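Trainee: Take a look at the structures listed below.
Only the coordinates and a few stated rules stand behind these numbers; no lab work does. Just so it is clear, the model here is predicted, and its values are computed rather than measured. Cβ atoms are built from the backbone, for glycine too; each structure is taken alone.
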Structure P
Amino acid sequence: MNCVVFRVKVLVRILLEAIRRGRKTAKIVKKGVKEEPQKTMSVILDAIDLEREYSPSRWSTRFPTANEVLQNHVKLVTAASEDATNNIPHKLEIEYGSTPGQKLDILGTDLPNDAPILVYIHGGYWQELSREVSRYPAAPLYKFRVKTIVVGYDLCPTATLVDIVNQIRNAARFVFEYAEKMGSKGVYFAGHSAGAHLVAKLLSSADFFENTPGSHRLQGAFLISGVYDLRELVHTSVNEAVQLPNEWAVPLSPQFDDYTHLQGRRIRLYILAGQNDSPTFKKQSREFYEILHNTCLMQNMYLEIKDGMDHFDIVECLSNEDNYLRNLLIHDVRKHLC
C-alpha cells in the first residue's frame, strides 16, 4: 500500500469524525434559545468527562486520591533512578543539542562495545519529569548486558511540542551514530505516555531513517500507555502548558502518520497499556495498533493490555529484577541478535 492510499484513508477517517461531531452539534442548535442552559450543561459535562479521561492518576485503584498516585510515582522512580546511577557505570549529561534540556545519559558504559542499547524516553505530558528520574529501567537490563540511554528534552511551555519532536530526532541521530561507532548489535526505543508519543513520531519519519547513518540498527520499539491522537487533548488542562493550536493536533498525532516505510525494516513493535488506564488511553493503544497492523500492513506487532496495572505502575515495575520489558527485550535480543 503506497503513501497516497494511506493518506486518503486517513482523510476519510477525519471527515467521518467531523461529520459525526457536526451532527451532534446540529442537534443542539435545533433546540433553539430555550435550550441554551441545557446546551451549556452538556458542554460542561463533556469537558469534565474529557478531563477525567486524560487524567491517568484518577483511574488508578491503588491509592485513595490522584495526588497520592502521582506522589508515589515520583518517589518510586526517583529512588530507583538514584539506585541505578549509584550502582551502574555511566556517563551523564551528554549534550546532543544546544538547549539546556537536550542531554542524555548512558548507563552501562563498561559493557562490551557491541552491547544492545535500549533508549528510554520519559512521559509527563511533555511538561513534567526528567531524565534524572527516568533511569530506573537500567538496573535489570544491565545484568543482561544491555546498555540504557535515557533521553532528556526541553519541556513545555519553554519548548513547543514541535520543538520536542525535533529534539527527539536529534537525540536519535546521536544514538544511532554512537551505536554505529561502537558496533552495537541493535537499538531499541521505549517510551512511556508522552514518551510513547515521541517514539511513535520518530518512527514515522521516513526521511530521518533514510538519511541517518546507523539507523539500520533499529530492532524494535516499546510504546507504553501512549497517546497517539491529540485532537481531544487540546481541549483539556494538559494544553495549558503545551499550548498546542487546534490546527496542529492532527499533524502531531502519530495516529495519522504514514509508517509504510518501516515495512522493509522488519522491526518489532510492542504496544502496551494498563488494564487500569483510562478507557481513552486503552482505546488509543488499540486503534494505533490496528492502524499500523492493518492499514500499513506492518508485521511483527504485538498489543497487550497488562492485567491489574495502571498508567504508572506499568513503568514503576521496570526497576524490578523480573519485569515484562526486560523479558520482552531479552527474548527479542536472543531471538534476533544472538
Structure Q
Amino acid sequence: MGNFYTIFRAGKGRRSKCQRKPVDSFNNPAGTHEGIKTVGADNLCDFSTDSNLCICIVTWNMNGKVSYEDLVELVGSNRRFDLLVVGLQEVPRNNLARLLQDALVESHELLGKAIMQSLQLYVFGPKNSDLFTKELKVDKHSVGGCGGIIRRKKGAVAIRINYKGFRMVFITCHLSAHARNVEERNSQCRHISHSLFSKYWNPYARPAQITVWLGDLNYRLQGINTHPARNLIQRNLHGLLKSKDQLLQEAERGQIFNGYCEGTLTFKPTYKYNIGSSNYDTSYKVRVPSWTDRILFKIEDPDKISASLHCYESIDDIYSSDHKPVRAQLCLKVCKY
C-alpha cells in the first residue's frame, strides 16, 4: 500500500488524499535527527505504587529449540508487572502460548498473540485484564523468504492494544542476517513501520502513544575482528564495543529509529554462543559477537506520558540457543500538571 490513501469527504462528493503516518516515524524532518537516546536503568522501581502501568518485555531467538525450564527462566519469578510482552524468533513447532501460560503459574493470562510461522508475539496481563482492554489488533509483515528453513521466517508481527488508557504498539521482528546486509535491514525497518496496521488505517483514529520494538534485529559489530572483540569482552570491557554497533551507527546517521530510547548496553553481546554453554562461537565461522537482540521504545508525547526504564539485561542462564534472551522493564506514568 502506498504513502497515501484516498478517502471521500462527507457530503462533498470529492476525493481528497490524506497521508497515513506509519506506526512510528523512521523518516526525519529535513535536517534533523535524534538517533537513539541511551537511558540508564533505575533498579529501584516501586512498580505500580508510583506508576500507572509497568511492562516486562522479553525477546529471544530460540534457534528452533525449547524447554519448559527455559521458559520459566524467561518469564522470571518476580511478577511485579502489569503486562508481560514476549517476542520470539525461530520458534519450534510447539504450542508456545500454552507453555508460557504454564510457566506463569496462573499469575497472568493471555491477552493477545500475533504469529507468522516461527515469528511470534504474546501479551499477557493479570487476571480479568479484559476489563482494562479497549482495543486489540494484530498484524504481520513478511520481508522475504525463510532461507529454506521454516523456523527462520523474516519480518515482523505486531499487537496494537489500548490497555488502561495507554495506546501501545508492540512489534517483534527478525531481520536479515550478516554484517554486510546493514542497508537491507534499514530498508526492512522502514517497510515494516509503514506497512503494519495499514489495513486498519483510520484518518480520525488516535495514534499510538508508545511504540516498542523487540527482536533479533541482527545488526552486528562492524570494523573490528572477532579476536579483539572477544578479548575486550573477556576483560569486561565490552562497553567499548558500542562504537562499533551498526544499529547505533545507523540511527546516528538518521536512517532508523529516530527519537527512540534504549537502555545502556551493559550486558555482553547476545550472539553467537555455542549451544549449551556461555562460550562464544567456536565453529569455523568464529563470528564476531554482536548485540543482535534489542528492545527499543518511543514515547510520542513525553509531556503527557513519562517512561522510566528499570531493567535492561540479558538472561545468561539460558543455554539452549545460540542467542541469549534480553529483558527490559518499562514503567509508564501519566504526567499531571
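Trainee: Assuming 73, 49, 39 is Cα extents along the principal axes in Å as calculated from a single structure, say which of P, Q it is.
Mentor: The correct label is P.
Trainee: I've got another one for you. If helix-only ellipticity at 222 nm (-39500 (n - 2.57) for each DSSP H run of 4 or more, over all residues; to 500) is computed to be -13500, which of P, Q is the source?
Mentor: Numbers: P: -13500; Q: -4000.
Value -13500 for helix-only ellipticity at 222 nm (-39500 (n - 2.57) for each DSSP H run of 4 or more, over all residues; to 500) corresponds to P out of P, Q.
Trainee: Tell me which structure, out of P, Q, gives 23 once relative contact order in percent (Cα under 8 Å, 6 or more apart) is calculated.
Mentor: Working through the options, I get structure Q.
Trainee: Continuing with this model, one more query. As an exercise: distance in nm of label points 7 Å out along Cα→Cβ at positions 92 and 300, calculated from one structure in P, Q, equals 4.0. Which structure is it?
Mentor: Q
Trainee: For structures P, Q, which has the highest computed value of distance in nm of label points 7 Å out along Cα→Cβ at positions 108 and 212?
Mentor: Largest one: structure P.
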